[in-house]
Structures are given as C-alpha cells and as structure tokens.
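The next part holds the structures, each set out as structure tokens.
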Structure I
Amino acid sequence: MHADDPVFVAGGETTIGRAVVRGLARCGLTNIAAPSRDELDITDVGAVSDFIARTRPRFILVAAGRSGGIGLNRRLPAELMLDNLRVATSILSAAAHRGVERLLYLASSCCYPRHCPQPMRPEHLGTGLLEPTSEAYATAKLAAIRLCQALHAERSAPFLAAIPADVFGPDSSFDPEDSHVIPALIARLHSAAREGQPHVALWGTGTPRREFLFADDLGDACVTVIQYYAGCGPINLGGGHEMTIRDVATAIADVVGYRGQLIFDTSRPDGMPRKLLDSSELRALGWRPATPFRTALESTYQAFLRHLTESPNAASGL
C-alpha cells in the first residue's frame, strides 16, 4: 500500500470498521473513504457500484453487517441474516464488476461448527452443525465466505475472507441485552456497581471459553493481511488469548468496581462451548497483538464512561 492509495472501508461506523480506519491511518494511508450507512446504502448494489466507480478504490475492506450478542441473535435472527446477506452480495458483486484490486471480507468465528475441533481451522468450516443461537447470522457470514471463494474461482477476483475472534473496543455498542459479551457486561456491571446491587445474574454457566481481540489489534491485523497474505483464505484473525466467560465477567467487575456477587443463570443459553482460532497463518506474517487484555478492558470502559457522560442513553446502544 502507498500513502495515497484509495481505500474503501465498508462499515466505517462499526466497531471493527473504525478500528480498520485507524489501522490504515497508522500505516500512513491518507485516502480512506469510510461512509456511514446514512451516506451510502451498502445493501444497494447500484449505489455501491456507482460509489466504487467514482472513488476508484484499490482496496476494499468489508466490516459491515449488523451483529450482536446471543440476545439479539435469538430475537432478530431473520433481520441479522438478511442484512448480512444483502451487504455481502451487494459489495462483493459490485467490487467484482468494477475490477477492484483487493478485497478483504470480515466474517465471524460463529461460522465454525458448534462442536468444532480446537483450535478451529478454515478447513473445519461446513463440517458440522452451527451453534443454534447464532445459526441465521452465521449462515449469512458463511455464505459471504463462500461467495469470496466462488468469485475467485470463477473470475479470478482477488477477494479474501478473514475470520476474527470476538472483538471489543472503545467504539462498541454497550447495550446490556443485545451487545456482544464484553460491552454488554461492562454496561450491566457498571449499573450494578452504581446502584449497589448485591448480585448480578448472568446468562449461562460461565464455563464457555472465548478468544477475545482488542479492536485496534484487529485493525492492524487486517492491514497486515490485505498487504501481505498471498493465500486464497479464509484466514483466522485471533490473538491467542482465551478465557472463560466467568473469568471475563470477574475481570470486568474489577475494572468497573463492582464488588457484589456474580450469579450464573444456567437456564439461559451458553452459545458455543469453545471458540479458539488457529491463527498460525497470521502469525507467519509477523503480526502479534499489542494490547494486554486488562489494558484493553480499561480503555473500553473509559470509552463507555465518556459516552455515558455525553449522552444519558449511551449505555443502551451507540
């Protein structure tokens, strides 16, 4: 990449999209287009095609498509699936038609089977049933991975899918019910601490194991992959740091100052029992995560507090 290379980040308003923009900027890129959905309807193939024709990006990074935690996936499975299908088919087809030089599509570790060998490798995709609580969303993301591969096979389109670990960071949505696990727990435990609640009931058993990745580390990983990865993918983007949900909740309680009891409601679903990515191909490119987990948590919590100060409704979604 050269400093003035035009780059299009689809989903520039998302947690991952903003992190990708920062990662590109840290590498000296200055010609970055990251329109919000209000500025560009990324589900409209005609609008996307016109945008690409007008801005002529050499590189496209797709960090778009609505997502959330178990609660949102259970409540709105069709909406999540449709949005992600529309985003993928629109952007990928427009990019292929316009001859974009390189495209990186960000999928999800939910695409792996529920009972997947650990650590999870790309060849495990499609070898078993998906986790029921996120099946619709994961099916859409898996379809996008396959579309990247199909366009590569049919048209030699240089499109690549990447599968990140569970991402969190300062730009997360902090909805206590619908967000991903870390920002949702930050919102819930912050409220519990301020209200002096003696205990907080959390979903599941607390035993599932997850691999978490700070958003800015993921942004740097994306820049590394789109520049240097020569394979046809998909490629895993994981930091290698794995924790149980109970340990994550305990760490967040310490950061936000909650001293009450954490109770796990076993009548609620756990999701996948374990999600650890084999990211050896990413490591071979020389990338390593730069942010310790505790530092990442504290940074995310400070961002939550800033949003809360700026808007009383910040804790219910950004």
Structure II
Amino acid sequence: MAKKTAKRGNVCPECKSTQFIEDQSRGELYCAKCGYVMQHDIVDTGQEWRAFDSEQMSRRARSGAPLTFTKHDKGLTTEIGKGLGELYKVPAKKRAQYYRLTKWHKRLIKSKDRNLSFALSELQRIVSFLNLSRPIHERIARYYEEAVNKGLVRGRSIESVVAALTYAVSREFDSPRTLEEISESSGIDKREIGRTYRYIARELNIRILPADPVTFIPRFCSMLGLSDKVQAKSIDILKKAKKYDVTSGKGPTGVAAASIYIACVLGGEKRTQREVADIVGVTEVTIRNRYKELIEKLGIEEEVEKKAKEE
C-alpha cells in the first residue's frame, strides 16, 4: 500500500486547494481535493536498504561519523601509519617505501594541524577529568581553532589556552567549574589561567556574566551525597538572598557553600563546615562569614541555631 502524507504550502491551479498528498510508491504529489498531479517522477532521496535492528543499520550504512570539531581534521582525513605495529603488516619488500610515505606524511602536515592535534588531545583529557558534556567539548574546540586562526595562541602555552577556554565555556553553558578544579585538571597555575582567560575572552568577544551561585548547587550537593530536599532548600535560600542583594560582590562558590550548609542544618542532614569546604574548594572561614550574612539578612538566625542545638 502506498504511503501517503498530506503536504501544505503549494496552491492547486485547478481548485486553489492548499492540501496535497505525496504518494511515495508512484513518486507523485497530487491535490487532495481534485486529484490534479502537481509533481511526478519525484526522486526518493532515502536509502534503498532496510534495517530491522541497530546492528544491521550500522553494517549497511555507507556514511561515516558526523563531522566534529573535537578532532583536528574534523574526522575526515586519513593518516599513513599510526604506529610500528602497522609497519609489520606490510610485505618486507614494501616496508622501505611504506616508511618513506609515513615520514613524508608527517613532514607535510601543517603546523596548525600539529598544534590542534596536541591541543585537542589535551582538551579531551581535561573534559574527561571534569566530566563535561559533549556540547561544551565541541564549543571549546571551536573557540580554540578560532584562536589558532587569529594567532592568539602564539607566545602562550597550549595548555593555558585550553584551560582558559574550558573555564569560559563551562560558565557559558551554566555548568561552571571553579578555577581550582580547572587548575588541578590542567596543571596550570590559577593566575596564568586567569590572565589567559581575560585575554582570550577579549579577543574572541566572549561575553560571560558573573557566575550564579545557583548553578553550583546541584553538582556540590551530588558530591556531598545530599538529598533533593536539601538541594531545593539551598536553591530557595539563594533566591531569597538575591532579592536582599546579599550575594552581589561575593564569591559564588562561597555563597553556594554557605547556602548548602544552612540547608543541611534545616533539613537534618548533618554535614560539617570542613566537609563542605573540602568539596567546594573554599575555606571554613569563608563559609562561616557567608553563613552569618545569609541567616541575618534572611531573618532565620533563631531557626537555624535552634536546629543546630537539636542536632
């Protein structure tokens, strides 16, 4: 039986109807009202094969993987010889020729490709370490290639540029990572990352608003093993604090840590300030200062102290 689908957009010259049916078995598009054939011999651009499971689909498909900026060649070009193991698969008489081909292939690769190859392998390691999503990975790779094309990497270490872009893009996607985490994953000093970040953001016109403490809450609560109830309570505390303008001018991680600690006390899930500080990457003094400011401004000082004494 022919597969028929209604189509809109065209106008029938006979009856002025705008409803059409596409008969894929005949390759025709005709008016649903009077039957006037608008198009015939329509080319079917779909595949000619059928597949009944994912294994058959992958085996019969003739297209490769989609293009990706996370590979220096977008996943298109080939490489002659990826290691010594490949050399011994070649007949003995052809090995000298094969060796020359691999040598010249490496010599003819542009410096940009060598730079991207190293940088994107470093980026893959950092993204894996920080557990960042695929869209963030793609965006960082795009920005890095743009930076290379503009000559912004020259005079700076590749690792510092990759780390700075990771910091910027993770904030842009509302999945921020602290400078301490970026520094730990990349091995680059926080000051160097900060300097490179300011330069790259200015040159690539990356405009990022100050980090919102709320965006840190889900990840920190998950790392502390807290319930959804505590997480929701800490977000509610931050939203109220924002109305009283308590969070402006303060470090977002310190404010987030204090709100989590308050939510733990109110929710009856005990976590010490030391435990929270170790996970968040701030000092206990910072948590205590933000904690006092929050409970005073929100008027929950008595409630929090009462709950703390009960515990």
FRET efficiency 1/(1 + (r/R0)^6) of positions 38 and 214 (r between Cβ atoms, R0 = 25 Å, to 0.05) derived as 0.35 - corresponding label from I, II: I
Which entry (I, II) yields the derived value 3.8 for distance in nm of label points 7 Å out along Cα→Cβ at positions 262 and 286: I
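Work out distance in nm of label points 7 Å out along Cα→Cβ at positions 46 and 278 for each of structures I, II, then name the structure with the largest result.
Going through I, II one by one, distance in nm of label points 7 Å out along Cα→Cβ at positions 46 and 278 is largest in II.
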Structure (I, II) behind the derived value 1.00 of FRET efficiency 1/(1 + (r/R0)^6) of positions 230 and 294 (r between Cβ atoms, R0 = 41 Å, to 0.05): II
Highest-scoring label, criterion being relative contact order in percent (Cα under 8 Å, 6 or more apart), among I, II: I
Which of I, II yields 3.1 [distance in nm of label points 7 Å out along Cα→Cβ at positions 94 and 158, calculated]: II
Answer label among I, II for the case where helix-only ellipticity at 222 nm (-39500 (n - 2.57) for each DSSP H run of 4 or more, over all residues; to 500), calculated from the coordinates, equals -17000: II
Structure with the greatest value (metric distance in nm of label points 7 Å out along Cα→Cβ at positions 30 and 166, set I, II): II
Of the structures I, II, the one that -0.93, -0.95, -0.98, -1.12 was derived from, the read-out being log10 I(q)/I(0) by the Debye sum over Cα atoms at q = 0.17, 0.18, 0.20, 0.25 Å⁻¹, for residues 14-101 alone: II
Which of I, II yields 0.96 [Rg/Rh (Cα atoms, Kirkwood Rh), calculated]: I
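Every read-out reported here was derived from the displayed coordinates using simple, explicitly stated rules and does not represent laboratory data. Only a predicted model underlies this, so the values are computations on that prediction, with no experimental measurement involved. Cβ atoms are built from the backbone, for glycine too; each structure is taken alone.
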